[in-house]
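Each structure below is given as structure tokens.
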Structure 1
Amino acid sequence: MGRSEKARWTPQGEALTQLILEIFKVNGRLLAAGDRLAAPVGLTSARWQVLGAIGLASSAQPVASLARSMGLTRQAVQRLVNELAAEGFVAFNDNPHHQRAKLVVLTKRGRDAFDAVSRLQVPWVNDLAAHLPAKSLAAATQVLAALTRQLDAI
């Protein structure tokens with residue numbers, strides 16, 4: 001492509017670009033709202049997200065697995081897990097499959113905090129969703145899941 005030629009989006013590429021820009025906007029707003037929602041429990045959105053990944057996992061996971069499931073770097077999740085451990089929200093258990101990669105588990109304090117912020121989230125999200133059609137939300141979820149799969153494949 002010459003210097004004077006400009007790359008052009010396909011209709012799908014333009015639509016996806018607009019979706020990505022909206023995702024960036026909503027992500028910032030969701031993080032701010034999550035910070036406000038989780039503050040009374042002593043958490044930030046980031047810490048709440050990590051507690052959720054730990055609490056909702058089907059079994060105890062090492063940091064690297066948690067990071068993959070969250071779409072974050074291992075280093076970022078490790079930093080948050082270390083902070084949560086220092087404050088008594090999580091603990092490390094031996095991993096029978098890997099001597100150095102400890103399994104991260106919620107402590108009673110962590111489970112209580114996660115449960116408390118979840119109780120705050122339910123009425124908040126119900127109110128937020130009240131004027132959004134469930135079918136539209138399901139379609140958006142499918143599109144974002146497909147986009148995640150495509151990004152994971154590259």
Structure 2
Amino acid sequence: MLHKITSTLYRLRGDSAGFGAMELALSMPFLMLLSLGMIDASNLISAKIDYEQAAQQTTDFALAKRPQSSNGAYLVTIAKAAADVETNDVTVQIFLECGGTRQSNFNATCSSGSLPARYVSVQISKGLDTRFDWAAMARILGIKGFDSSVTVVGDSLVRFQ
């Protein structure tokens with residue numbers, strides 16, 4: 001009887017059939033999470049690039065049609081259409097700096113010796129949902145993870161005077 005058990009143990013010790021399947025089964029959860037992470041990251045990066053380009057288009061438009069006041073409503077409309085977002089996702093600031101100090105009045109005159117510089121700043125910011133619920137995965141693992149909604153921001157700043 002002992003001889004049968006030892007011969008079976010020797011035979012199993014040298015048998016490697018199924019070892020590849022076992023390695024794949026052990027690594028599959030990690031590979032799936034890695035794939036899901038790459039998909040989510042590429043979607044967020046793509047959205048950031050789109051918002052950056054839309055903000056850049058808006059500041060290019062501001063260079064073509066230079067603002068005469070700090071009212072940037074017409075630029076909000078351009079950015080909203082370019083990025084396909086809502087009005088509250090777009091922030092446009094038109095401001096004056098005198099000698100590097102930001103002024104509260106766009107139409108102010110800088111004191112002598114201070115160089116005037118007028119700028120247009122466009123920021124497009126929107127919360128996007130990831131395709132995978134990373135917060136739930138973090139709770140399962142008992143770790144602190146980020147939410148399943150990530151704020152993506154694209155911005156552009158141009159000096160026009």
* **Comparison of 1, 2 by FRET efficiency 1/(1 + (r/R0)^6) of positions 21 and 125 (r between Cβ atoms, R0 = 30 Å, to 0.05) - largest value held by** => 1
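Ranked on distance in nm of label points 7 Å out along Cα→Cβ at positions 37 and 61, which label among 1, 2 comes first with the largest value?
Of structures 1, 2, the maximum of distance in nm of label points 7 Å out along Cα→Cβ at positions 37 and 61 occurs in 2.
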* The value 11.2 for mean count of other Cβ atoms within 10 Å over residues 29-36 was derived from one model only; which of 1, 2 is it? -> 2
* To do: Could you tell me which structure in 1, 2 was used to calculate distance in nm of label points 7 Å out along Cα→Cβ at positions 77 and 133 as 4.2?
  => 2
* To do: Determine which structure produced the value -16500 for helix-only ellipticity at 222 nm (-39500 (n - 2.57) for each DSSP H run of 4 or more, over all residues; to 500), calculated from the coordinates; the candidates are 1, 2.
  => 2
* For structures 1, 2, which has the highest computed value of Rg/Rh (Cα atoms, Kirkwood Rh)? -> 2
* Structure fact -> With relative contact order in percent (Cα under 8 Å, 6 or more apart) computed for every candidate in 1, 2, 18 is reproduced by structure 1
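Where a number appears in this text, it was derived from the coordinates with a stated rule and is not lab data. All figures in this text were calculated on a predicted structure; none of them were measured in a lab. Cβ atoms are built from the backbone, for glycine too; each structure is taken alone.
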